[in-house]
Structure I
Amino acid sequence: MTVEQAIAPIGDGASIMVGGFMACGTPEMLVDALVAKGPKNLTVIGNDAGYPNRGIGKLIHAGLVKKIIASHVGLNPEVAQRMNTDVEEDRIELVLVPQGTLAERVRAAGCGLGGILTPTGVGTIVAEGKQTLNVGGRDYLLEEPLRADFALVRGSKVDKFGNICFHGTTVNFNPLMASAADYVIAGAVEIVEIGELAPNQVNVSGILVDAIVGGEKPWPIE
């Protein structure tokens, strides 16, 4: 599809998972198209908030994000500014989730699980409002699965069926998020014919992918 066709279903109030780790592995082309389209009040789920001019940070800077669920936002000072602003329409709600817990909650959704048990956060403010279970004499928090309406992922090579190969560390959160969203859009550096990817190169099966967009730029630091 064209990038405009791929993001067309994303409207106001949508929840979106965005792959990447400090914006490495984030589909910048899809993010740019979303900024141009301008859907409001988005809930964005990602490892971090990117940078002010890269990754999820572009969505925040454009004023499209109402809520962000992430494990680290310190690289983007605009998040703190928008958390504390007195202007209601500019304010962002931030939900911080420990990184391992975030990954496992997304994985749980993709696997159809009812949640995960983790000792991380027991006895802290992270535990507020959550169920605590004792297993084998140790307390665990029940963390619920984390799903989204859409996932934006970035593939180094994507075949025309949607099978995705990630280069190097761009793999990070992308496979998890591709499994836990209702509609998955893959931004591809290179689109190849079916059969060109060897089975052991496929990190995400094409059965999970709904739209493919070519033209994503390669990163020399991958």
Structure II
Amino acid sequence: MKQPKAHPVEERPGRDLRGRILDVAEGLFAEKGFAQTSIREITKRADCNVAAVNYYFHGKENLYVEVFRRHMHAIRDKRIYSIRKVLSDQRGQMDLEALLKSFTAAFLEPFRKGGSGHRLMVLMMRERNEPHLPKQIFIDEVVLPVKNIMKDALMRICPGLRDVEADLCVHSIVGQLTHVLQARDLFKGMDEATMRILDLSRATAHIVRFSQGGIRQYLKEESE
């Protein structure tokens, strides 16, 4: 499978040594994959020695995990913040539409042009073809924390929504958003007027409206 083109290694002035090693390793892992990237090349580009990598990361495998982890945690924290911010801003007036808008925007924002999400997608493509991450890391550190908080938020805003329905609603919302990201890669270069899902503003508005309608239907059926 053809690999997406990786961004060049970024040089970030003022970074501490640990951060510099992560930046260099990320660029090389995205460009070459885990097996083809050597500690020697990382240390050469990061202008440090092997002892520094072992001190901060205890080896290449842990360094690889930390490269992914800092992206995953940033995405997780952004999504969780978007949920909590809506709940804290409501002043007692729970708003389903506001929650959906905030969450969908936070989900897609890193993957807009220039966002950090593109680098993570490149890394994930490499990882899919050459697995080296612990199997549960993405589920345990991103998927489940976000899902549980979003599910609780839906149940707070919609008290008639049962646990099972709320859980499935979160999966449905995330599934739609994931499809948008996959479509942007699959249909890259096509006109937005022909492939409307490529228009993020339009796609986001649709997902919010469609999801809100589905959740309202659940509530209507429960009340009948």
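A short reminder: the numbers here are calculations on the coordinates, not readings from a lab. Everything numeric in this text was worked out from a predicted model, so none of it was measured. Cβ atoms are built from the backbone, for glycine too; each structure is taken alone.
Values computed for the structure shown
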item	result
Among I, II, structure where mean count of other Cβ atoms within 10 Å over residues 178-185 as derived comes to 15.1	II
Value -22500, calculated as helix-only ellipticity at 222 nm (-39500 (n - 2.57) for each DSSP H run of 4 or more, over all residues; to 500), assigned to which of I, II	II
At a computed 21.0 (mean count of other Cβ atoms within 10 Å over residues 50-57), which of I, II	I
Comparison of I, II - label where distance in nm of label points 7 Å out along Cα→Cβ at positions 74 and 98 is highest	II
Distance in nm of label points 7 Å out along Cα→Cβ at positions 18 and 170 - highest-scoring structure of I, II	II
Origin of the derived value 17.5, 55 (Rg and Dmax of the Cα atoms in Å; candidates I, II)	I
